[in-house]
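What follows are several structures.
Quick note: the coordinates plus some simple rules give every number you see, no bench work behind them. Just so you know, these numbers come straight off a predicted model, no measurement behind them. Cβ atoms are built from the backbone, for glycine too; each structure is taken alone.
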Structure P
Amino acid sequence: MEFDKIFAKEISKILDNKLTVKSIMKLIEKPKYSTQGDIAFPCFTLAKLLKKSPNAIAINLAEQLKHPLFAKIVAEGPYVNGFFNKETVGKKVINTILQQKSLYGTPEVKKEGTITIDFSSPNIAKPFSMGHLRSTYLHV
C-alpha cells in the first residue's frame, strides 16, 4: 500500500505540480503522536516557493485536500496532517493480503540506490573480546 504516494499526488495536484510527487514523498513524515494524524506534510519548503507563511500554506492545502482515503485533513501549524479513513484503509489492506497471500509483507527490492556493506576486521594479533562484538554483529 502506498498511501503516502496518494497523499503526495493530491498535494502535487493542488500545487499545480510546483513540487513533484517524488519530492513531496521525501518530505512526508509520520506524526510524533497518533492524535496528530497518520501522515504529515511539512510546508516549510513551500514557503519560499509560494512566498507565503508555512502556516498559511498548510491551512490552504488542508481546506482543498479531499480524498476518500482520508477521514479528515487538518492544518496544525506548518503541517498538513491526514487521518486515514480506517474502513477504507482496512479494506485495501485486506484485499492486498488476499491477493498476495504468503508474499504479503515481503520487502520490495529496489533497483536504484546505494547499499552499504561493512565488514568488521578485528585485530588478529589481540584476543577477541566482547568489545569486538559491537562492530562485528550483523543487523538487518
Structure Q
Amino acid sequence: MFFGEFFHQIDDKNRIRIPTPFKSELGASFYFAKGLDGVINILPVKMVEEQLLKLQTISDFDADGQDALLEYTSSVYFVSEDKQGRVRIPDALVEFAHIEKDVVTVGIGTRLSLMTKALREEKRNKRSHAENISIINQKIKS
C-alpha cells in the first residue's frame, strides 16, 4: 500500500527517483499513465494487468468505447529504473502534466500520483480536510 507524499525534482533528462518508501512495493518496473487534471499515475505491473482484464470487456463493436480505450492505452508507458535507480518520464507525459522542475509523488493506496508542486498545493487548498473526508465518506461503495 502507498501512503504519504514526497517532494523532489525532475532532472534535465526528465528523470526522477521513486521515493524510497514506495520502491519495495512498486518494484523496479512499472507503468506511467495519464490521470485526471494533469496528474500522472504510477501503476504497479499487477494493477495494470488487472485493469487490462476489465478493459478487454469493452466490445470491439462499441465505437465510443474503443475510441476511449485507444486514447487511454496510448497514454500508458512501461518503464524501468536505470542502474542509478532513476526512471525517465516520457516526454508526452511531462508535457501533459506541465512538469518543469518541482514535483510531488503522493501515495494513493494502490497507486502513486505524480504532479507538479504547484498543482499539489492547488489541490491541497481546494477544500478543507474535513470536506475531503466527507466526500470520501459519500463516495465509498458500501
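One table, with the values for the structure above:
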{"quantity": "For 19.9 (mean count of other Cβ atoms within 10 Å over residues 4-11, calculated) the corresponding structure among P, Q", "calculated": "P"}
{"quantity": "Distance in nm of label points 7 Å out along Cα→Cβ at positions 100 and 124 - structure with the largest value, from P, Q", "calculated": "P"}
{"quantity": "Comparison of P, Q by distance in nm of label points 7 Å out along Cα→Cβ at positions 12 and 108 - largest value held by", "calculated": "Q"}
{"quantity": "Origin of the value -0.59, -0.78, -0.90, where log10 I(q)/I(0) by the Debye sum over Cα atoms at q = 0.11, 0.14, 0.16 Å⁻¹ was derived from one of P, Q", "calculated": "P"}
{"quantity": "Label whose coordinates, when mean projected area of the Cα convex hull in nm², for residues 20-83 alone is calculated, return 4.2 (choices P, Q)", "calculated": "P"}
{"quantity": "Value 16, calculated as relative contact order in percent (Cα under 8 Å, 6 or more apart), assigned to which of P, Q", "calculated": "P"}
